[in-house]
1. Quick one: mean count of other Cβ atoms within 10 Å over residues 69-76 came out at 24.5 when computed from one of 1, 2, so which one is it?
2. Tell me which structure, out of 1, 2, gives -9000 once helix-only ellipticity at 222 nm (-39500 (n - 2.57) for each DSSP H run of 4 or more, over all residues; to 500) is calculated.
3. Out of 1, 2, which one gives 1.7 for distance in nm of label points 7 Å out along Cα→Cβ at positions 213 and 253 as computed from the coordinates?
4. Can you tell which of 1, 2 yields 123 when volume of the Cα convex hull per residue in Å³, for residues 133-260 alone is derived from it?
5. Can you spot which of 1, 2 the value 114, 44, 38 was calculated from, given it is Cα extents along the principal axes in Å?
6. If you work out FRET efficiency 1/(1 + (r/R0)^6) of positions 61 and 205 (r between Cβ atoms, R0 = 25 Å, to 0.05) for 1, 2, which one comes out largest?
7. For structures 1, 2, calculate FRET efficiency 1/(1 + (r/R0)^6) of positions 165 and 237 (r between Cβ atoms, R0 = 41 Å, to 0.05) and state which one comes out highest.
8. I have 0.90 for FRET efficiency 1/(1 + (r/R0)^6) of positions 101 and 197 (r between Cβ atoms, R0 = 30 Å, to 0.05), calculated from one of the structures 1, 2. Which structure is it?
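Computed from the coordinates by the stated procedures, all read-outs in this text should not be read as laboratory data. Every value quoted in this text rests on a predicted model; they were computed, and no experiment measured them. Cβ atoms are built from the backbone, for glycine too; each structure is taken alone.
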Structure 1
Amino acid sequence: MRKIKLIDLYSGCGGMSLGFQNAGFEILSAYDNWQPAVEVYKKNFKHPILNKDLAEPNILKELKSFKADIIIGGPPCQDFSIAGKRNFNGHRANQTIVFSNLVTNILPKWFVMENVYNIEKSPVLELVIKDFKKAGYGITKGVFDASLMGVPQARKRYFVIGKLKSKDDFLKDALHDSLSKKRLTVKDYLGDELKTKFYYMHPRSYNRRAIFSIEEPSSTIRGVNRPIPETYTPHSADKTKNIKSVRALTSKERSLIQTFPNGFEFIGTKSSIEQMIGNAVPVKMAEFVARHIYSNFS
């Protein structure tokens, strides 16, 4: 089978790129507008990554020149996230429209857009799906649980997969039928590599538990990683009350739970590394989607 050519927009440090590369796609180039993530991407891939604002008026001609078979991307999603205010008209929200405008002007055979599951509640999603369909794409869309797709993490993400001249839901059955029947735990994936049975994950609020067991999927890896506070008050749902047996995970360990391979190198400040790990699409989740596209590509 010939190489299927791909460009990755809003690539971050490369979670989606690596998943698609592992599935057999040829990545021509990636784009991101955050230099710390660009530097990490450069460190780990042979193909180019360019630091450019994809809302620039001249970018369309450049992207068309690649003649890509598929465009993938995860436009910045903070405006849809439950972690922040739901500002559907902000600059970041507009990046989703920028992505859809680029796709519908370039018209690759396929595209994949990934985002937080809360985008379902956004009027922006309805708008871009309408544009995709008007341009001739059949759409497969929905929320997926990473722990059923080879990732030891209870992370839910929204995917929109488009194929030109196809019916809606063209890939729905294939994706859902191959989901695991059992959620992947940290121990299933890493064995005893963490050398701890329990670990601390800084919660969004102290109304939530923060101590997890390796015998379950981790909670969503976010861009914040802090040590367990000396004054931490155990939550009723914590997996252990013995605080002395608990520690926070290292950046490297968090990247492993995001299913980056051991050899993937992260460089930069601790805060930027934590943020790019938290923002990334889990590699194995992207690979799961990519393998289905690869085997159904036409």
Structure 2
Amino acid sequence: MLMSVKQINGFWAFLTVIIGLSFSSCEIINPEEDIPSYIHIDSIALNADYKAPYNISDAWLYVNGNLQGVFELPATIPVLAGGINGVQIAPGIKINGIALTRMAYPFFELYETNIELFRDSVISISPVTSYKGTTKWEENFEDIGYTLQATGNSDTTVNRITDPAEVFQGTGCAQFALSAEQTAIEVISSNTFQLPKGGTAVFLEIHYKCNNTFSVGIFSNTVSQLVQIPPSLVINPREEWNRIYINLTNEVSAQAQAIDYNIYFYMEKDGGNATAEAYVDNIRLVHL
């Protein structure tokens, strides 16, 4: 049976609609995906006054104010954006050196810049940050008169070491050392510090290396007595210098009657160790 011209035109119109709907359905089922741009961050540096490592472990990345995620460094990060964008990076640390407790460290400045992003291309940036907040104590052991002293619970005293093979930065560092005849050393800050309570962030930062565990904590000073609070952290042996960020917030805030505080370090020999050594440098006590 022959079709009329009108019928043929109608058939092709119907077929065109069917084909169009088919392509449209494919697009609905398999929508076109955005092509990301990539931002590469190798590390975040602290300004030139400070020597690495400072253990800035993470980048909290924001694009135009929107958090993209938290990324352990080094990282190459996909971003669904192109063109000029505002990029913000909050330097992140591991609280108490524990990988599962990470935070954007409130004592580092936010890094901010505008960069042009290109789809399917990698842009590398090198953020630099600096300190903020209130520094209550900073001890770098550059001078003979340093602000640590042994307590009556010690068999020995704290030493200032100037051997370049042992010092992390500058001309000196502190050494806590126990010989075979000695059992313990307890060292306290020479000064007391007024610190905020109410959950306000308080951190102690140190560089250290050691062949024996040692602990860090606070003394709480009230009108009538000096109270030693159980250690905030026990630090494990480490052969190479490392930076650690010790959270004192809960311990400080829990001392409702405290007027001010001292910081202490304590070390006794681990089982099996005939002697023990710990080195500490670049102490910094900070709060918001």
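1. The read-out comes from structure 1.
2. Source structure: 1.
3. Going through each structure in turn, the value belongs to 1.
4. Label of the originating structure: 2.
5. 2
6. Answer by largest value of FRET efficiency 1/(1 + (r/R0)^6) of positions 61 and 205 (r between Cβ atoms, R0 = 25 Å, to 0.05): 2.
7. By FRET efficiency 1/(1 + (r/R0)^6) of positions 165 and 237 (r between Cβ atoms, R0 = 41 Å, to 0.05), the leading structure of 1, 2 is 2.
8. 2
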